[in-house]
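Each in C-alpha cells, the structures are laid out below.
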Structure P
C-alpha cells in the first residue's frame, strides 16, 4: 500500500523546498544544496523542483533572496527600535555576524561567486541597498556615512563567517574577537552612541 503525498499549493511547495534548502545549507554547506537533496527532503520529485526553480542555481538564488529578506527585515526592525531609544549596537553586529555565519549566508554567497553565479547575489545586494536607502532618511549627519557602516559590517561578518574560526585559532584570540572589533569600530565612529 502506498502512502499518497500531501498535495501542496505551488506556494506551499516552493516554501517547503526553500526551508529544506536552508536546513541543508546549515547542516552540510552550500555544495549540498542540490535539487536532488532538496527534493528528497520534502518528498517531491526532481521535476517538481525544476518546475519551481528552473535549476539548482535558481534554487540557490531563491534561497539567498529569502535569506536576504529575512536578514534585512530583522536588522531594519532592530535599527528602528534602537533609534527609538533602545540603543544596543551589539545587537546589530550579532545579527549580521550570525546571518553570515550560523545562518549560512556567507557560505552560500561565496559558493555562488566561486561557481561563477555572481548574478545570483542580486537579491541580497538589492535588499542591502534598499535597507540602506530606507535608513538614510533618519541617519544622523554626525555619524559615518551609512554606506561605509554597512560595507564595513557586511565585509567583516562575511570574512569572519568564512575564515574567522581558523584565523582566530592561528592568532590565539577568542573566536568572538572579530565581532568585538566590529562593535568597537561602530562605537568609535559614533554609531549607536549613548549620549
Structure Q
C-alpha cells in the first residue's frame, strides 16, 4: 500500500468481526509503531497487548462507570450519558485486541512520542487490512490503580494510547475534513 493510500484510507473503525489476529501480525504493527520519531531518540514506549475478551468486557464496564462518576475535565459527559449508560455498549466495539501504548520514561516529551508511535501503529494496521481506533473512553480508567493492576503494568509505565485493532466488519466512510487555518509567512 502506498503511503498516501494509508494516510487517506485509514479510519477510526468501530465495528469488528470476531476473527482473531495472529501474534506475528500484531508484532509487525508494533514494529512499525517503534519506527516513530522520539525526542532525543529516547524511544520511551512499552506495549501491553490484551486479547482476553472477558477482560476487555470487564474493562469496558469499569471504564464506563468511571466516566459516568468522574468525567475528565473538558469532557461533556452528559453528551454520552445514553451511550455510557447502555449495558450493551462496549467501548472497545468487540475488537479482538487492545494495544495499550505506555510511556516508559518520565520526560517532557514521552507522551508525545507515544502518540507518534500510535499513529504509526494505526497506519500499519490499515496497511495490513485491519481497522483501529484510539479509545479515549478507556484512558482515565487505565490511569487508575485498579486499571494499572488489571494489566499488571510496571510501576514506571504510564498509559497513553489505548488502541483497538481488528478486522473491520464494514467500511467506514471518510468524514468530511474542514479546511485548515493556514498562516503563510513568506
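When helix-only ellipticity at 222 nm (-39500 (n - 2.57) for each DSSP H run of 4 or more, over all residues; to 500) is computed for each of P, Q, which one produces -21500? Walk me through the numbers on the way to the answer.
Details: P: -21500; Q: -11500.
Of the structures listed, the value fits P.
Give the label, chosen from P, Q, of the structure having the highest value of relative contact order in percent (Cα under 8 Å, 6 or more apart). Don't skip to the end; give the middle numbers.
Working: P: 22; Q: 36.
The maximum falls on structure Q.
If you rank structures P, Q by distance in nm of label points 7 Å out along Cα→Cβ at positions 81 and 153, which sits at the top with the largest value? Present the calculation step by step, with values, prior to reporting the outcome.
Numbers: P: 1.4; Q: 3.0.
Once distance in nm of label points 7 Å out along Cα→Cβ at positions 81 and 153 is tallied for P, Q, the winner is Q.
For the read-out distance in nm of label points 7 Å out along Cα→Cβ at positions 17 and 33, a value of 1.4 was computed from one structure; give its label from P, Q.
Working: P: 1.4; Q: 2.3.
This figure was derived from P.
Once FRET efficiency 1/(1 + (r/R0)^6) of positions 41 and 137 (r between Cβ atoms, R0 = 41 Å, to 0.05) is calculated for every structure in P, Q, which label goes with the largest value?
Working: P: 0.50; Q: 0.80.
The structure with the largest value is Q.
Thinking of P, Q, which structure, once FRET efficiency 1/(1 + (r/R0)^6) of positions 57 and 145 (r between Cβ atoms, R0 = 41 Å, to 0.05) is computed, gives back 0.75? Please report the intermediate quantities before stating the final value.
Values: P: 0.75; Q: 1.00.
Only structure P yields this read-out.
Given a value of 147 for volume of the Cα convex hull per residue in Å³, calculated from one of P, Q, which structure does it belong to? Could you put the intermediate results ahead of the total?
Details: P: 147; Q: 163.
It traces back to P.
No value in this document is a laboratory result; all are computed from the given coordinates. Everything quoted here is computed from the prediction, not taken from an experiment. Cβ atoms are built from the backbone, for glycine too; each structure is taken alone.
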